[in-house]
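Down below are the structures I want you to see.
Throughout, read-outs are computed from the coordinates displayed, never taken from laboratory work. Keep in mind that what you see is a predicted model, and the values were worked out from it rather than measured. Cβ atoms are built from the backbone, for glycine too; each structure is taken alone.
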Structure P
Amino acid sequence: MSLIQENVPLREYSSFKIGGNAKYFLEVSSKEELVEGLKEWRELSSSFPESDRRIFIIGGGTNLLVSDNGFSGLAIHVNIKFIKIAGEVAKTGAGNLIPQLLDTCIKNSLSGLEWAGGLPGTVGGAVRGNAGAFGGETKDNVLEVESLDINTLGQKTRKNAQCKFAYRDSVYKSGEGKDEIIISASFGLKYGDMEEIRSATQEKINYREAKHPLHLPNAGSIFKNVNVEDAPGSVISEFESSIKNDPFPVIPTAKLLIRAGLQGKKVGGAQVSQQHPNFIVNIGNARSSDVKDLIELEKEAVKQRLGVDLEVEVMFVE
């Protein structure tokens, strides 16, 4: 029986609820299924043009903008889920959602990931993009990461330093690990008071619920916050009171978008959120082209009015 499906709507796997079909689609719940699926793909795609042999990995789909035209290659949904606790170490499958990991940490009185309260997406996605919030980053707790090489089908294990974590980046996103699929990650934690851990985690969840437009489809922050070192002196002076550590001094992009008068701006069914302007929300059947046009409009406005180049955080799939 074939593991690979055809013409699967990717909008169903995207928090934006935008995008066309994956021409080919593979969902895996174990390393063994992943290996078998990749072997099947090799045979199936051997005569395809290079553009149709591309592979794209989907985790929680919380940081993606999928083209209206879909994806002509193979989309792999990594749904490998398990959480094992051994003392102060939590090992988890790449497909586990961050909230599932946090719940397990709370139940086992393990501290260290409270900063991730309310963080959407999967463990694999968080590791790949070194997700962070409230001054914390995924790299702060990662001990090692296991991955599968798409080309050799061999498993690799990297310690923290070998993952080459950087601001919203890692070896799996922009280094020699780009052709690897994260299978699992181990996190080093510390025993603490269960109720204190629960309270600190819930505090972050409450903040997100109050500040972010979670009632509408979105892909999280569209742009990275701006490194103070990359901002003109006039901008640093104007927004000095808003500078925060994330994890180094940054100016919140939301502040710049407000200053540029972009709150509430619409293109088609996409809108710059009134609640948090670094979010673009799908207010009704938005197309990927609507979102991309709105992103370009924002970049141009902030560049013209403030002299700042914004860097997109959302990943385009086309």
Structure Q
Amino acid sequence: MELCVHVSGLRKSYGQVHAVDGISFDIEYGKVFGFLGPNGAGKTTTIRVLTTLVHPTSGIVKIFGKDIVKHSREIKKRMGVVLQEPSFEANVTVDRALELYGLMWRMPGEKRRDRARELMEKFDLVSFSNMKNDELSIGQRRRVQVAREFMHDMDLMFLDEPTVGLDPAARRTLLDYVKKYVQSGLTVFFTTHIMEEAEYLCDEIAIINKGKITATDTPDGLKQRYGGVKTVEIKLKDSTTQSVMHIIRQIADGSVIETPAQDTIRIGSAEAQEMLVKIIEYLSKNGVQIESISINPPTLEEVFLTVIGGGGSGNEGRA
């Protein structure tokens, strides 16, 4: 199968600093690839290489089957880019900014105007369409920046923390709009610090730390591989946690125990099922009734913290 993006052994160094240190990954057409990592991990440098802003120090990078150094101009015509840095035309009104962006991409007049109207409505820009960009709030400018990129047709889109400054409703609007385009064949390279966004949008996720990819898999695959700790929550009926905590601490020795309410016990454990059996046996023998029990899988955020804290090493692929 032809790949939209192929990266093998990519390195980018600045003097003695290896910002990206031999990473490899592939992205299929029509997929959303999440690229997660802490600040300074190498995400932005990778994006700058893939969007042809800087040349790699070494390694192979192909987009649409073409080398990014030899065919950069051809590749750039088929991609869209929303970077972290704010980008707007200060003295230009919102509606005019979209029009100008369409003109830059040589879109026909009618198509350009139709697309601008659609984006203005979708990203809730109509009410301030006649305002200049430098009169807008940070969140409003970000919405214009993202909407503007959708003015032209593309095969690959880079979204580098696109929801920074957006409220929850605007974030969901953006993610849903991206999903719509992905269903039509768009490929997306996506970075975020909000793990719920990554889980909602991404087909596959790579976690990068200190210039190296430490884990790559689907969101569910990552949780299965690295999410050993599960959360057990027990809600008691007609009893308080104080009456049973001394035994719970013995059974769940070494685990994180919380009491979010007087009748609720929450325990984080890698041996959740075995521990739960012992707790139920004890409560039953002592006539303590249970109202509800749940075992919750780890969140993607918990997996992320495990991996960057040393849970994975090397350029790992799928299990």
Structure R
Amino acid sequence: MSTTLVVTSIHAPNAAMQSLAAGCVTAGWDFIVAGDSKSPPDYALEGCRFLSLDAQRESGFALGRICPERSYTRKNIGYLSAIQSGANVIVETDDDNHPRDGFWTPRQARVTCRPVETDSWVNAYRYFSADFIYPRGLPLNHARDAVPAAGIPESCECPVQQGLADNDPDVDAVYRMLFPLPFQFDTTGDPVLLRSGSWCPFNSQNTTFFKSAFPLLYLPAWCTFRMTDIWRSFVAQRILQTKGHGILFHGPTVWQERNEHDLHRDFIDELPGYSHNARMREELMALSLGPDDSVQTMMETCYQILIRHDWVGREEETLLQSWFADLRNLGAL
């Protein structure tokens, strides 16, 4: 399968990016880096294809012309470029994640995993560690919930797969301010598949999307930076579960050497999640979606809910329709 790695960055190439680029060359992966207005104008990294703002605007993508600047969602243009280049698998990470050897293992949509089926929030991180930890976006009142038992291993089709990250995993600002890091997950845990109402946020740190799930890559722009990938994950979960799938979580294949962050600013950016994530799940689960509905129709229905409650701005509708127009032109919708 043709695999493309997509990252967005505003920094000069660092050790993590150099390692990612070298690995892509060895593995035969395409590597796309989507830039932004703060990216170095002379960005150069052997083994990657850098998309400057001008290149994004001149790409022919409708979204490339209107996607906001200084936004993590410039990554959407990277996804579109990967699809245009013939990717069947899109892997994404960030510019402060170092790949382990397992990161380069060829990705397979069918995975032997342990299914989890319950109608509740599930702290998927706890399947990979006995120590206290929870993913960014999980409602805090569910952080210490006992996890339901996973079923016996079976072979499942998993169009979206979330890998964990060691050292500085993707946790929220509350965890970072109160609990010690670094953190190491148990690498021996079997993958788990959350389906049938089991609900856990997934992020954009170490995530694989197969072709059938490409429309679900869309990152909303009219919300805070710390919520864009989390709220994308809620929409994706609702739709995948309707289609009879789920979200796969597997052990760490990257370790993070985190870029500088202001934890108080992160906390402020996460406030909409602390306030609304539980209600958002309730509203999305209450929607009448059918397995025969198109992914576009289901995404539009989900985002109408997010817009109606002012969780994302009304401006999101124009960006979303541009995303669909670009996917149609690429034959990906």
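Of structures P, Q, R, the largest value of distance in nm of label points 7 Å out along Cα→Cβ at positions 56 and 280 belongs to Q.
Can you say which of P, Q, R returns 1.9 when distance in nm of label points 7 Å out along Cα→Cβ at positions 112 and 136 is computed? Label of the source structure: Q.
From which structure (P, Q, R) was Cα Rg over 2.2 N^0.38 Å calculated, if the value obtained is 0.92?
Structure R accounts for this read-out.
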